[in-house]
Structure P
Amino acid sequence: MRKHLLVLMSMLSLSTIVYAQQYGSFKDARDGRVYKTVKIGSQVWMAENLNVAKFRNGDPIPEVKTDEEWEKAGQNKKPAWCYYDNDPTNGVKYGKLYNWYAVNDPRGLAPVGYHIPSDAEWTVLTDYLGGAGNAGAKMKSKNDWYQDGNGTNSSGFNGLPGEYRYSGGAFGGVGRGGFWWSSSVGKANYARDRVLDYGGGGVGRGYGSKGRGLSVRCLRD
C-alpha cells in the first residue's frame, strides 16, 4: 500500500512539473502595454491576446468597423484590426482581432523579441500538452466559455473564447470559440490557424480565410 502511494505521489509530482506555470512579463515599447507570458515546455508564449494598433516601425494599423470596409480591406489585401463587435470593452478581455494581412505585414505586428508562431510551432505546443486531441482543455481558460465548456488552463495559456470576424464583416458568437492565426500559408487566400471550441477538449487545425479577423498570440524568439 505504501509503495503504491509513493508511486502515485511520484506520478502526480511529474505531472505538476510538466505543466508548472512559469509566468513572466514584458513591455511592448510601442504603447507601453505589459503582457503576461508563460513558459510551456521549451517555448515562451504570450499568456494573453495581442492588443496593439501600430506596427513595429510606428505606422498605424487601420481600425476597420463597418462590414463593407472590413470586406474591402480583405479583398484589397490591406491590414486591418477591430474589436469584437466593434466594442472597445471587449478589447480589455479579448484583445484585438486582426486580418492575416496585418499578421503578415513586413512592418512587423509582433513586439520586438517575439514573432507570430508558425503552424509547426503551434504543433510543438499541442504535442507537448498531449496532442491536439487533448491539449485544448489544458489551454482553455477556466471561465467565460459557453455552456460551461471551460478548460483547466493547466498549461497557463489561458485561451479565451474571443471568436472571430468573417471576411464579409459579420462576427461569430462570442463565448463559443477562440481562433488564433499562424504565420503559415495553407493554400491560396487561406492561412493556417488554431481553434479552441466550447464543445470539446481538443485543438482544431484548419484554414482561415486571410480576410477574417482572428486573435493573435506571439511566441518569444
Structure Q
Amino acid sequence: MNAKDVISLLSHKSNLEKAAFFPRFFKSLPGEYGEGDLFLGVTVPEQRAIVKKVFKDIALNELSKLLQNEFHEARLTAVLILVRKFEKNKNVEDRKELVDFYLNHLDYVNNWDIVDSSCYKILGPYLVDKDRKLLYDLAYSDKLWYQRVAMITTLHFIKIGDFKDALALAEILLPHDHDLIHKAVGWMLREIGNKNRQVELDFLDAHYQNIPRTALRYAIEKFEEPLRKHYLKK
C-alpha cells in the first residue's frame, strides 16, 4: 500500500458538491487561514473507513508523501492513519518513532480538523509521564497551528484529571488575536469545567477582564443561564 493507492481510494469517494463547499467551510479562500487548500470532497466517515483498511499496510515513508499532498483529505487521512498506528502499537520505541514522525511533519498538520483529530491522541498519551516543555515551545511559536496543537493536546490530560498545563497554556494564549486560538482555549476550559467546575470558575474569575469574548462563550457554553449571564456581563 502506498500514498498513490490511498489517493485513489479517496478519489473514488469524491463528491463534487462537497468539494465545492469545503473551501468555504475550512476557510481556504484568498486571505483566509486555509488559503489555497484543495479538496476532493470526501467525508470524515468515508476517510475513517479507508483508514481501517490501510493503516497496517502503509509505511511511514509513504505516509510522509500523503501528509505532504495538496489535498486536505489526504493530509487528514494521513494523521488518522498515524493515530491508528499509535493506538494499536504499545511498544515504547515504536511509539516514539511515530511521535517523532508527527512532529517532523507538523507543518502539514495545517487546519483545525487535522490538528484536532491527531495531537491529543498522539502527543497527549506520549507526554503523560514526560517533560511537557514541547507544548510551551509550540505555544510561544509564531505559528497558528503549532499554538493550537499545544492547547488541544492538553485535552488528553484534562480527561484524566490533570489540569495544570491546560490552565498554564490557556493563560499564555489568552492575548492571542486569532479566533481559532480563542475557540481552543474556551473549549479546553469547558472540558476542565466538565471534570471540575470550581477549577474553571477560579480561572474565569481570575482572568475575566482579559479573556476574549469567543473564548468566554465557549468556556461557559454549558453553564446554567444565570451563571452564563453573570460572566457575560462581567
Structure R
Amino acid sequence: MESAFAGAALSISSTMIISKLFDERGERGPLRELVFAVLVTEDLLAILLLALLSGASVPGSFSGAQTALTLGRLVLFMAALVGVGMLLVPRFIRWVDDLGRPESLLVASMGLCFALALLAAHFGYSVALGASSLGCGGRGGAEQVDCPPFRDLFAAIFFVAVGMMIDPRAIPPLWKPILVFSLLVAGGKLLMVSISVALAGQPMRRALGAGLAMTQIGEFGFILVTAGVDLEAVRPSLCP
C-alpha cells in the first residue's frame, strides 16, 4: 500500500508550477492547451485514486460497488459544474460587464471562482476542479479581467506553503529514496508523457515539450500521501 500511495503521488503534476512556467515563457499555443487538458484529466483521476486507495487501506471496506459509486458521483458532479459554467456563468458575466465598471467585473469573477471552489470542497472534491469550471462557459466578457496581482499572490502562498511542509532535518536520513524518487520524476515522467502524447498523434516536438513541462509532482501528491499517513497505510517519513 505504501508503494501504491507513493506511485500515485508521483504521477500527478502541478497545475500551479506549470502555469507559472508557461507565463514566464509566454507560452500561449497548442502546447499550453494540450498540457492543461492533461492536467485537468489528472486532477479527476487523482480524486478517484484517493477514493480507491483510501478504501483499499481499510480492511473489508473496499468493493467494486464502492468504486462504481465513487466514479458515478464524480461524473455527476462534473456534469453539474460544467452545466452551470455553460448556462449561468456567461450570462452573469455579461450582465456585470454591461455595468461598465472594470472593478465590478474583477470582483464578480473572483467571487465566482471562490464560490465554485468552495462548492467543490463541500462535496469532498478538489477546489481546483470547482475553480476550473468557471472557464467552461466561454468568454462572455471575462477575457477582459486582468488579475496578475491575485494570481501572483496565490502563487506565492502556494510555493511558501509547500516549502513549509519540508523539514530539513528529515532529509539526510532519507537521501537514498529522495534520489530514487527524483530520478523517477525527472526521467520516468519525461519518458512516459512524451511517448503517450506522441502515440496520441501529436508532433514529436510538442510531445517532448509536454514531457518536459510535466516533469514534476503537484499538490495532489501531498494530499494522497497525507491521506495514507492518516489511514496508517504510509509511514510519516514518506511526506518529507
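Laboratory data are not the source of any read-out in this text; all were calculated from the coordinates shown. The shown structure was predicted, so the numbers you read here are calculated from the model rather than taken from an experiment. Cβ atoms are built from the backbone, for glycine too; each structure is taken alone.
If you work out FRET efficiency 1/(1 + (r/R0)^6) of positions 35 and 195 (r between Cβ atoms, R0 = 25 Å, to 0.05) for P, Q, R, which one comes out largest? Can you show the working numbers first?
Working: P: 0.70; Q: 0.10; R: 0.95.
Largest value of FRET efficiency 1/(1 + (r/R0)^6) of positions 35 and 195 (r between Cβ atoms, R0 = 25 Å, to 0.05): R.
P, Q, R: which one has relative contact order in percent (Cα under 8 Å, 6 or more apart), as calculated, at 35? Intermediate values should be presented prior to the final figure.
Details: P: 22; Q: 12; R: 35.
Structure of origin is R.
Which of the displayed structures (P, Q, R) returns the greatest value of mean projected area of the Cα convex hull in nm² on calculation?
On the way: P: 12.7; Q: 13.3; R: 14.6.
Result for mean projected area of the Cα convex hull in nm² over P, Q, R: largest is R.
Matching task: -20500 is the computed value of helix-only ellipticity at 222 nm (-39500 (n - 2.57) for each DSSP H run of 4 or more, over all residues; to 500). Pick the structure from P, Q, R.
The correct label is Q.
Say we calculate distance in nm of label points 7 Å out along Cα→Cβ at positions 179 and 211 for every structure; which of P, Q, R gives the highest result?
Values: P: 1.3; Q: 1.9; R: 2.4.
Going through P, Q, R one by one, distance in nm of label points 7 Å out along Cα→Cβ at positions 179 and 211 peaks for structure R.
Computing distance in nm of label points 7 Å out along Cα→Cβ at positions 91 and 107 gives 1.6 for which of P, Q, R?
Working: P: 1.6; Q: 3.0; R: 2.3.
It must be structure P, since only it matches.
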